[in-house]
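**Q** In what follows, structures are represented as structure tokens.
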Structure I
Amino acid sequence: MRFCQNHRSMQPVDGINKPKRRNMEYIIVAVILLLGFYLRLAMVSGIQIDTPFRADARQYTAYAYNLSSHGVYSLDFNGLIDKRVAPSPDALRTPGYPLFLSLFTGSKNLDQFAVNVFYFQAILSTITVAVVYVLGRALLSVLGAMIATALTAISPHLINLNIYLLTETLFTFVLVLTIGALILSRRYGNRYLWIASGVLLAFATLIKPTIQYYFLFFIGFVLLDRKIPKGKGVRILLFIAASFLGIFSIWLFRNLVSIGYLSDPAITINTLHHGMYPHFMYNGQANTFGFPYRFDPHSQEISSSLSSVLMTIAHRFYTQPLIHFTWYLSKPLYLFRWEMIQGVGTFIYPVIHSPYESSWLFMLINSLMRVIHPIVVALSLLGMILAWFPDRMFAMTVQQRFTGRLISLIYFYFIIIHIAAAPFPRYSIPIRPLTYVLAWLSVSLAATTMRNKMAWMRNAPLAIKEYR
């Protein structure tokens, strides 16, 4: 009797298993996306906001309606009340988010306008979750990408963003798209993808101008990448620079023609000014926490010009170096703080009622994410560093290494910018998806290193025996 192994019968098994695994992957990702979408819709439909048109949100709304009604880019809210008086143009805020809001100004009722925006932002935020999975798969395993995507889907901070007329939801969406375009550009070497990357980076800058200096970091990153030939690296930068400047210069030209200068430095002055007080307190007084500049009798003088605020910061470093060095080095702890400093809990503006008070699912998610938050942030900072370790230390493909370092560079850039400025936790929310990706990267690299080490230890005695 002979036993014959039927190789033909075994081949379809592998062929079936692979599609099954892929289908299961798609099903799990779809469930994560549906959960994220449900949480965002439930938040929008179940929230009651206390005065939604306040502070920054009021200005963005005024810009949007003044553009629609008067064709003038202005933050004058009176233009919404008395449409007979055309407001004066200004350039305090960049136009990315107001242009987005202007798509919804067909509604003359401000409350309905806000609700329409909130629901659309919930959709954008869900698409962001999907893009995070694509980014994760360019760097991590299926499991790692799923975990990063799931954390993005259930993040209370990312969910809560959708109920405000603030830049963060749109900026997060455009930021992850920009990263995705840069990764695809590197993978396929397509000039049109490089151009698209520059255009997206310009839109991100027009939404949140703190990203504008990232281009300088990226220039160094490309030129120092040994895997990219120098000639090709220069071409890449030219494509990105031309498309970036082509879009962003429109805003600068408008300012020059309409108001006589390229940009308004008021926002830069304010963020430097608000970030100069150690631990967000004026003279260490606990009752001034979060708003120290309101208690400083010299605030108006300090914020009168960019040179004035810079000279004040330099003087304080000179007179109290230890206090201010300690403060600036500790700013990342505040930037990644769970609770908002100028807000209530995880909410930027106060709310009257939210699902976190009535839904067991929201309460469970909030408790879970709060417990793991410091661990995840610590792992993300470790992942940011490990991405730059020498090639020989970790087995990664060229594309994975590019992706990891690109994400790490953006993460590092945001931290550095907010060390110099005001590290309000609100400003770290758009990079939370990167937090989750980098956190799992550190876990993955550590696990791989441990497995390789253990495999070497198991094989070492055998190798010694054979050598003898």
Structure II
Amino acid sequence: MNVSVALFTSDLRLHDNPVLRAAVRDADRVVPLFVQDDGIHAAGFDAPNRRAFLADCLADLDTGLRERGGRLIVRGGDVVAEAYAVVVETGARSLHIAGGVSRYATRREERLRAALADTGCALHVHDAVITALAPGQVVPAGRDHFAVFTPYLRRWEAAGVRGTLGAPRAVRLPDGVGSAPLPSRTDVSGVSPGLAAGGESVARRRVSAWLAGPMSGYEDGHDDLAGDATSRLSPHLHFGCVSAAELVHRARRRGGPGADAFVRQLAWRDFHHQVLAARPDAAHADYRARGDHWRSEGDEIDAWRAGRTGFPLVDAAMRQLAHEGWMHNRGRLLAASFLTKTLYTDWRVGARHFLELLVDGDLANNQLNWQWAAGTGTDTRPNRVLNPVAQGRRFDRHGDYVRRWVPELAEVRGAVVHEPWELPARDRARLDYPDPIVDLSEGRARFEHARDLG
């Protein structure tokens, strides 16, 4: 009897999963394995929202495997030690895993290869499982990665995305493989009250609904904060409940400008992964240093975290994050620009706060989007500053997004909701809402002066 192991990481799905399909093809019996990794906990990446969402994903994956005659084997501890133990217990001849781009993921692969060297078990690392194109699949002449998105997009589109795979019809386990109980969302404390449900079944329903109608308006509506016209698939992509490659194919089959705009966002996701794969230090260090002398603490930063800056659109975005564990992309850009450039705060402070709350807190996308906003990343206009009032007038024209998340301003009508300090003094006094913590022009001048000195 041949045995293989499918070691799940950020690919918690049955459909279009090259890791699982290869493991099933390789052997008569398969161990679908997930390790609740102590290393992830030690690094601080198992924030409550992601831990709760993960529990949903694992439960759904286990259900799908049981429908096919198998089940999910859950272990806890060091991922390499637990995977090694399963290989020894079952006599597995192959172990399959999705390739990752973080330093942690590449180090995990190295440790797995070393641990399995004397077992007779071959390690197979599969690319283009977490992303549509594998990091490094397209590179510019003479360099190991693209540093600018537009030329990357041209090559990405020309390269073509791999074909998709169906879910296996049967998954048969070897006898006697022990498993820890599945984790439960109810066991996790500190979860955002509006956190969405996770799992492949939920993800596939959302994909079908998205493609059937809302995607057609994505090109024109994706920045409309109140309209909330985005797919909200980022958490499902982060946990691999849905395949990026499958999304590209299905969106293109649907067609239209909305599909093109949506696929472009999937390419952005791949772009950030290929940057981090080539420059793993960019998770913590400036991709392009600007000589900044950032601030890293203070009352203004605390006000930003709490959604009490006195700038309604910034505060609305931060409160959405706290309530849902998710934030509209336009809100993310504005909140990041405000913290890094108006308050001149180290982007790592903001990135860390986002990772504490975001259910889609992906290291590549989170860190490199923060660097883009801070002007230390791949933005070709590193000194651009987003004005929260102008952004509100443009992307929340009627103020509905602000009123939804900042109830203190629920009765304020018209464009003045983005500038409540312009209200008559009597009306202003009735609001339980703070004055602006910074003058926008002074904040911009401080940032530009600091960059010039740098």
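**Q** For Kirkwood radius over Cα pairs in Å, for residues 305-360 alone, which of the structures I, II scores highest?
**A** Looking at the calculated values, the largest one is I.
**Q** May I pose another question? Who wins on Kirkwood radius over Cα pairs in Å among I, II, i.e. which is largest?
**A** The maximum falls on structure I.
**Q** Can you spot which of I, II the value -14000 was calculated from, given it is helix-only ellipticity at 222 nm (-39500 (n - 2.57) for each DSSP H run of 4 or more, over all residues; to 500)?
**A** II
**Q** Using the calculated result 24.8 for mean count of other Cβ atoms within 10 Å over residues 201-208, pick out the matching structure from I, II.
**A** Derived from the structure labelled I.
**Q** Mean count of other Cβ atoms within 10 Å over residues 233-240 was computed and gave 18.4; which structure, I, II, did it come from?
**A** I
Taken together, the values in this text are just the output of simple stated rules run on the coordinates, not laboratory data. Not measured: the values here are computed from a predicted model. Cβ atoms are built from the backbone, for glycine too; each structure is taken alone.
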